[in-house]
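Next up, some structures in structure tokens.
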Structure 1
Amino acid sequence: MINDIINGAKARMDKGMEAFKHELSRVRTGRAHPNLLEHVMVKYYGKEVPLTQASNVTVFDARTLNVTPWDRNAISDIEKAIRTSDLGLNPVTAGNVIRVPLPALSEERRKELIKVVRAEAEKARVAVRNVRRDANNHLKEMMKEKETTKDDERRAEEHVQKLTDTHIGTIDRMLAEKEKELMEI
């Protein structure tokens with residue numbers, strides 16, 4: 001029973017880490033990365049679909065993405081979707097390929113992005129701590145119901161705390177790496 005609580009807490013903390021990693025991948029640095037266009041929606045045959053389902057997105061060089069549509073007729077729709085997205089990008093069509101150059105970030109914009117990344121990191125830390133709180137509450141309930149001993153409860157709480165510390169340490173490392181990446185010119 002205690003193992004179920006600990007394993008459930010670990011699984012929930014891992015999900016929180018994955019969500020944080022996904023959010024970090026969406027923050028634009030000066031470098032080209034295919035995940036940058038992941039959330040762009042394109043009107044494709046009458047439906048709104050993610051850009052990645054209507055085309056292939058690859059890195060051309062450090063500051064340019066190549067978008068190769070599956071269907072030549074969708075080139076203008078894809079170009080329009082990228083241009084109107086909240087990313088502030090200006091795609092250029094070159095035959096069957098759409099090139100998306102990424103402008104260099106200003107110092108002011110870098111600092112804004114660091115604030116955004118730090119806020120996301122804090123949300124991830126809070127999520128991990130909430131999982132710890134829930135697990136500890138379940139352990140206390142088990143103690144009240146006499147389903148476990150005081151020593152077992154204390155050991156389980158220590159284990160949950162170690163999990164929490166490990167996950168928060170990983171979040172902090174990921175944050176430091178992203179901040180360093182954002183400050184590179």
Structure 2
Amino acid sequence: MMIKQPFPSAFEFEVLSELGSGNTKRRFYPGAVESGGHDGLNVRVVPHEGEAWIGTFAFGRFGPKTITGVFATPNPTKLCVVAEGEAYIVDVANPKEHENLSIVPVIAVRSSAKHRLLIFANHTELFAIGANGIAWRTERLSWDGLKLTTMTDETLCGVFWDIRTESEQSFSVDLATGTHIGGAFVPI
């Protein structure tokens with residue numbers, strides 16, 4: 001379980017191992033419904049302005065190589081929850097306002113303070129959100145098996161197994177633009 005607050009936030013949160021009794025509003029994601037949903041990661045959110053609530057974020061069904069974590073985002077009123085590879089972004093003051101990120105399964109999350117980005121990786125590409133939403137999405141970098149290795153203020157680097165050459169290859173992504181050097185994917 002990863003818990004990171006790399007950016008200033010207008011809320012506090014706590015991952016709950018048990019749901020106690022009480023009258024704190026509870027919402028189930030996806031959907032932000034109050035009537036019930038799937039089992040998932042339970043997170044109690046306390047906005048600096050507004051009422052506390054509990055979110056149950058449905059686990060993804062992507063296998064053991066995904067991550068689970070809670071992250072502050074570059075937008076101080078938005079929270080990111082990743083539950084076994086399924087990623088959700090929620091407005092903490094209005095938890096009905098949410099979205100599921102379209103990069104699944106999430107296998108890694110990194111943050112760039114300099115570029116104010118939260119960056120997600122799946123097995124083939126990277127996706128970044130900034131304070132105002134989606135900042136960039138790379139082209140497909142590999143057929144499968146992408147791994148992040150190093151990050152500087154300007155680039156995020158990784159490796160993948162290239163089936164064409166039967167060797168490990170590398171790539172680097174410019175954090176400001178999402179453009180990349182390297183990568184094995186060639187459209188058919």
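Upon calculation of distance in nm of label points 7 Å out along Cα→Cβ at positions 120 and 152 from the atomic coordinates, which of the structures 1, 2 produces 2.8? Each step should come with its number before you reach the end.
Details: 1: 4.1; 2: 2.8.
This value belongs to structure 2.
I have 5.9 for distance in nm of label points 7 Å out along Cα→Cβ at positions 56 and 144, calculated from one of the structures 1, 2. Which structure is it?
Among 1, 2, the structure yielding 5.9 for distance in nm of label points 7 Å out along Cα→Cβ at positions 56 and 144 is 1.
Hey, log10 I(q)/I(0) by the Debye sum over Cα atoms at q = 0.13 Å⁻¹ derived from one of 1, 2 reads -0.67; which structure?
The read-out was computed on structure 2.
When distance in nm of label points 7 Å out along Cα→Cβ at positions 24 and 40 is calculated for each of the structures 1, 2, which structure yields the highest value?
Top value of distance in nm of label points 7 Å out along Cα→Cβ at positions 24 and 40 goes to structure 1.
Which of 1, 2 yields -21000 for helix-only ellipticity at 222 nm (-39500 (n - 2.57) for each DSSP H run of 4 or more, over all residues; to 500), as computed?
Numbers: 1: -21000; 2: 0.
Checking each candidate, the match is 1.
14 is what came out when relative contact order in percent (Cα under 8 Å, 6 or more apart) was calculated for one structure; which of 1, 2 is it?
So the calculation was done on 2.
None of the figures in this text is laboratory data; all of them are computed from the coordinates on show. Predicted model, so just to flag it, every value in this text is computed and none were measured. Cβ atoms are built from the backbone, for glycine too; each structure is taken alone.
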